[in-house]
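The structures come next, written out as structure tokens.
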Structure I
Amino acid sequence: MRRAPARALLLAVLSVLACAPSPASRIQRAEAAADVGNLAAARHMLEEERRRSPDSAEVRVALGTVYYRLARDILDRGGDETRYLNYFERSLDEFVAAVELEPRHPDPHFYMAVIDMYRGDLRGAERGLQNTFRLRGSPLDYTNLGELYVYKGDLRSARDWSLKGLRQGAGAGPTTFNQMLIHWREGDLRGANRDFELLWRDHPYMLSTINAAPVPREPDSFEEYAGYCCGSPGCGPYLQEACADLGLAVKERSLSEEGALKELRIEMETQRRLRQIYESRKELEIEVESESEAGSDGEPAP
């Protein structure tokens, strides 16, 4: 067998490298798999990408997001606490690793806020979204805070932050979505239906997820979307009365006392690690839960 000439061999190697998918494209492929519900495939792809690029904050955030969705699916559909807590801890580990790699990266704080909202910790979710706002300050960070204030019942702040987001360039989609939630919470179902029709026609992507997880299928009516919200632990518990007005049951998370305590310990360890990272980065003005804030029920103490 003959050896290829050095120049021909070099050209062949360059050709292969040119055709090989980039790390960014491999992350996109994994995220596309997750978007269609193939979380197992997404997990395997991203774990392999983490092996290739352990110092990539982008990989860590993408993998942490998949772990979070796996944790949710396991608890919400099957009630397997052991597997839920395993993926819950792995998810937070990836987000903290991303912060360690890039302390100014906003996405880990956003997804940790999403997790706090799922856990029923609105104070933690607000802190996480405020941190995201400090680090990035994009128009969507305004409207994300507006949505949070709907869940908190502070509709004046919800309107203010949503309007600021619109003025900053967030577009009509996010602000109309928040307005739909506000109208629903106020009992104005006619207004909520009008908002839904506008979203369904012009901004359907706004109706495709709840708490960073895809809905089962694209809703055809406001009532169908409301059913998805009320059936999600990351949405329904904050809109109890609004769900009741539509005759919709609210789905709560269900953990044993032992499982809730373990979840709280994992969260406290996450906050301890974040405090260590940001103690030397005071200029970033990142808020981290203090050691005395966490209550025994899994929510921050007043």
Structure II
Amino acid sequence: MLSITPVALAKTRQSHIIDFIYTQKQRNETFGLIPQETSDAIKILDYYNAYLVEVLFEEPKSVDIPDLKVNLRNLIQAMFTTETIDIYSIYHYLVTLNILEPLQTSLNSSLHDKIYHYINNTYQNGGGFSPTNESKVSNVISTYYVYNIFTLLEEPVENETIHKNWLISCNNTDGGYGGNQTLPSTLITTYFTVYLINELGSVSELANQTNTLNYFKSLYVGDSNNIDQYGGFLPDPYAEAPLLGSTLLCVEGIKLIDEMDDIECLFIDSNGEIFRSKGLSEFEY
């Protein structure tokens, strides 16, 4: 019985997750209200192979994958038709398409070329990419998304050294990185910078690797008496409580800089017992 119970519980949680996702399904086969919600939903459904769920005495839950692919391509095309192009939406649409079918076959050459031409024109001579092809100012967030669109399209990023040097120049004395050379550090721009420096070269090229590692660690809630928050990471130094998103970014950032670093995390097992562990590597989902 002891060996069966956790499996049964896991299946129950899985079914509840899938049921919740399907409550967010829209008529055009997308999910939620923004493109990221569709990409997140498809990632989960793909992980569980839950594109079709048949339950006794209930209507089947399903995703019409061919229709969704057509709708996603139409949504991207509509941006170019109306000239209201949003690189963040394009990124999430492409992520979703690529999960359903590799972009090399799911994205026609005409649309591929339109996207490539547009993001190529967001390049800035001093390094980085701007949010639109009309803007002349780079920022770390748009650079992160444009870089990953290039990757999804399997197109090279030219002048990598210039982009890397520009990213490094966005460092601040607290060890973090701002959205550009004049802005204060934030968790998301610091993580995006570390990720991009690692992709374009090596994290050893950060302005100060130790200070950046300490920036992430400074957001850790290490008070073991604070059971509700212990083990999480704050979204900023003045936040009152850690979030799942900020915890993920900090853990991933620390892992990129120092894979051997031990992070004491708090876990609750299926029986409700609290236990602590060094690091996250044992707890794969």
### Task
Of the structures I, II, report the one carrying the highest value of mean count of other Cβ atoms within 10 Å over residues 34-41.
II
#### Entry: Test item: distance in nm of label points 7 Å out along Cα→Cβ at positions 162 and 178 calculated as 2.3, pick one of I, II
II
### Query
With P(r) over Cα pairs in 5 Å bins from 0, in percent derived from the coordinates and found to be 1, 5, 10, 13, 13, 14, 15, 12, 9, 5, 2, 1, 0, which of I, II does the value describe?
II
### Message
Matching task: 29, 44, 22, 5 is the computed value of P(r) over Cα pairs in 10 Å bins from 0, in percent, for residues 50-105 alone. Pick the structure from I, II.
### Response
I
### Summary
distance in nm of label points 7 Å out along Cα→Cβ at positions 146 and 242: greatest across I, II for structure II
### Query
Given a computed value of -21500 for helix-only ellipticity at 222 nm (-39500 (n - 2.57) for each DSSP H run of 4 or more, over all residues; to 500), which structure among I, II does it belong to?
I
### Query
Quick one: relative contact order in percent (Cα under 8 Å, 6 or more apart) came out at 9 when computed from one of I, II, so which one is it?
II
### Query
The value 1.1 for distance in nm of label points 7 Å out along Cα→Cβ at positions 194 and 250 was derived from one model only; which of I, II is it?
II
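Laboratory data are not the source of any read-out in this text; all were calculated from the coordinates shown. As the structure is a computational prediction, the values presented were derived from the model and not from experiment. Cβ atoms are built from the backbone, for glycine too; each structure is taken alone.
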